[in-house]
Structure P
Amino acid sequence: MALFHMLLNEGYYFEVAHVNYHLRKESIEEQENLRAFCQKNHVVFHLKDVEEKLSKTNIEKICRDLRYLFFKKVIENNNLDAVLTGHHQDDVIETYVMQKRRRNLVLYYGIKEKTTINEVTIVRPLLNFSKKYLLDYCKNNHIPFAIDKSNLTDRYLRNVIRHKVVEKLTNEEREKHLLEIKKSNEQLQAILDKITQIDNCLNESYLRLNNVELLYALVLKGRQLKTDFKMSKKQGLEIRKILSSKTPNISVIIDGISFNKNYDSFSFSKLENPSDFSYILEKPSKLETPYFYLDFTRESENRNVSEKDYPLTIRNARPSDKYLIKDYFKTMRRLFIDWKMPTYLRKRWPIILNREDRVIYVPRYRRDFILEDNCNFYVKKNNY
């Protein structure tokens, strides 16, 4: 409402977009009061009336997604330039404290003054004003406003931080936090600038980065495929080990996408189906995946593989695949039934196909399988 009054005073043309989630009994009264205030000041009023019952699981994200989709629609349908929100200085500090407590890997600390959401420009012009200043502004200028009573509880982490940390800050402590946020963003920008100079996916280029830089670099690569991709510090250290490993081909699944090391480089790839996988072996070599381990550098005859069979394809079995046993073909479905293989294993059991796409080897399923030393091909226990 302070922003409303400031825009009105400065002579800007603007329209109001309001979302009623019906989560509080006061919401109808607040909605109508705002509508009346807009009419009094000749400001166009847009309403998103959320009629469906909202799930309480992750409700903050659900509400956020709903309102920003609505804002995008209002912007496009009315030829407007941007969305202006009333985020203020307290919100900046609250967000920063939350980021630090959660140890989030973020691309910006606090809240940006200008950003883009759903291809719409979002501007936050009040970030330099404290909440107290804006409340006093409304009172001094006789501007009506409402208090969201859900913000008075400690139900959400943000509310706890607001009441027990931010609202108790002295002016000196507030300035100290703001300076810390500024320095943190400068340090973060230096990391991002260094990462953007790497224009390849060579292992050696990424191994030159320190652990923090490497984690950011990997997350940014992953987010090219999955916008909310996450990776822990522990996973980042594991990737460093993989990049340093002499094993030429290694794949691991992280947060729903596949990280793939291929000799001296790496890539991320989407999983169309988490149960599906396929790897190509151009020549006798090692291959380590989340599903199996293979080393044909010394021998492969014990897996019915000879040099003329390359390139090999190692993929998960399909029910209709056929395998020659003695003098007749048997489908994978029948074979797995005979082996009494659990159903959940059948879709991700690896098989080897030769260059002619013919199944030449299927590892035997044994419930009491014990890994022997120097085994050159085995299904990983975590696949069981």
Structure Q
Amino acid sequence: MLDFKSIGKVGTVPDNNVSTIDKDTTLDTKVAIRNLYKIFGSNPSAMVDRVEKGMSKKDLLEKHGHVLALTDVNIDIPPRRIQVIMGLSGSGKSTLIRHVNRLIEPTTGEIVVDGQNVLEMNQNELREFRRHRASMVFQRFALLPHHTVADNVAYGLTIQHIPKNEALESSHRWIDRVGLAGYENHYPDQLSGGMQQRVGLARALATDAEILLMDEAFSALDPLIRTDMQDILLGLQDELHKTILFITHDLDEALRIGDNIAILRDGAIVQKGTPQEIILNPADEYVSDFIKDINRGRVVEVGSVMDDTKPESGPTIDRFVVVDDALQVLSKAGTKKAIVTENEKPVGSVGLDALIAAVAKPKVGTARSGTYR
């Protein structure tokens, strides 16, 4: 069991009494991705108008020799939440995340962080942004092979000109946080893949950046190790409340860790919303294919299918309980209706028919806009 102690900036310990974010809190936007296009080729700017007029990715390649990577992407990411971007290989996921810290330059569009357009930053501003405000965790770890674990984790601090002894002190704390105490003086090739990815996560967190960019960070790991890494991430997030942009092609992973999900196809967003919205109302057959094998009863929450009536009596079920567990409550109580509560106060009710309908295969409909609770 990992000990999630509070560690913040170098030499400081943040307030341990910060409460967990309430799921219904209205949040401002931390990262706004606006009208983002990325086209690869000799004259990408000239191709934007063709794409805006409806030219397909296939036609753009065949007729003009340009590759359409992203098409009019718009996402608002609130602070201290996990935004998942998912899609099949080639859908544009990794291209998108690399725009946030300008590892890739867009053809057109905006990336606004805390009201500042990252694309308008000069080189010095961009360097500071990457050092202090946005850290990245890569799929293939990207560790320095000739550096020890401690030096790898301290790397982001040393380039901030933090004194070496302070950087290493913080490094050791974060190594402990991700469960690698005792491995400080090992080298990357002496570690398993899961251990290397823990080093990558510790390195990203050590800089105390508000934004974490995670590009399929766990996809190269075995399933059990991947689940362990998800647990570590969620445990740290409950305490640290980072703004996380997480790329994955795995829907189970997306549903487990995402506060909100955007699904890409051929560089365009086909649906965005909470896990509940996507499971209950897939936008099209593409999304429906993604979710067809999901056990909806273990994902959909009672609050997504309740109504506004408030019965005077009956069993109570918290709105964040999943449908399978709610069905068990009704079965044990021998009733077809329950009172839905939030913070132990009645907020509505849910009936057996609504719970059963929630686990049935949903009809393909129009994508919802995707609001954050």
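Identify the structure, out of P, Q, from whose coordinates mean count of other Cβ atoms within 10 Å over residues 39-46 was calculated to give 12.2. Numbers along the way, then the final one.
On the way: P: 12.2; Q: 14.9.
Structure of origin is P.
The value 64, 57, 37 for Cα extents along the principal axes in Å was derived from one model only; which of P, Q is it?
Details: P: 92, 46, 39; Q: 64, 57, 37.
The correct label is Q.
Among P, Q, considering only mean count of other Cβ atoms within 10 Å over residues 167-174, which has the greatest calculated value? Numbers along the way, then the final one.
Details: P: 11.0; Q: 21.8.
Evaluating mean count of other Cβ atoms within 10 Å over residues 167-174 on every structure, the highest lands on Q.
From which structure (P, Q) was relative contact order in percent (Cα under 8 Å, 6 or more apart) calculated, if the value obtained is 9? Working shown, then result.
Numbers: P: 9; Q: 18.
It traces back to P.
A short reminder: the numbers here are calculations on the coordinates, not readings from a lab. Small disclaimer: the values here were computed from a predicted structure and weren't measured. Cβ atoms are built from the backbone, for glycine too; each structure is taken alone.
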